[in-house]
Structure P
Amino acid sequence: MLRWEAAHARSYRIDVSTDGATWRTVWSTTAGDGGTDNDRFAATGARYVRMIGLTRATSYGFSLWELEVYPH
């Protein structure tokens, strides 16, 4: 779950890694609209999770209140 401030991403991806060096994309979108996004993807083993902002929706960059990860 991503909780965005006003400076949200129009497009972004979620990557996971088991070692912090090799990353795999498990989710991506080009239709981000801010607020709260409940992105779901297949269960996968990982220790690290990151959000990569690709396109800004405003001129202020990317700003998240929270990034939450829940097991299935």
Structure Q
Amino acid sequence: MKALTISTGTDFPHAAQAIQVRRRRRRLDQPKRFTTETIYAITDLRVHQARPAYVATLIRGHWSIEHRPS
């Protein structure tokens, strides 16, 4: 995960951090191969409010909601 502080220059007026997360997953059809996915997130939380480990926890929690059986 990479995080950087945003000061100006985005279309998100309250943005404080931009985050890039690279996920690497093992393929079910070919267990020796992996797929890589890159996602981006923007938050209004500043670094002192949300350290990278905390942001990673939030992102993982969001991912589990999206992939939960309905």
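Before moving on, here are some points about what is shown:
- Computed 0 for helix-only ellipticity at 222 nm (-39500 (n - 2.57) for each DSSP H run of 4 or more, over all residues; to 500) - originating structure among P, Q: P
- Source structure (of P, Q) for relative contact order in percent (Cα under 8 Å, 6 or more apart), computed value 28: Q
- Which entry (P, Q) yields the derived value 1.33 for Cα Rg over 2.2 N^0.38 Å: Q
Each reported figure results from applying straightforward, stated rules to the coordinates on display, with no laboratory input. Keep in mind that this is a model prediction, so the values were computed, not measured.
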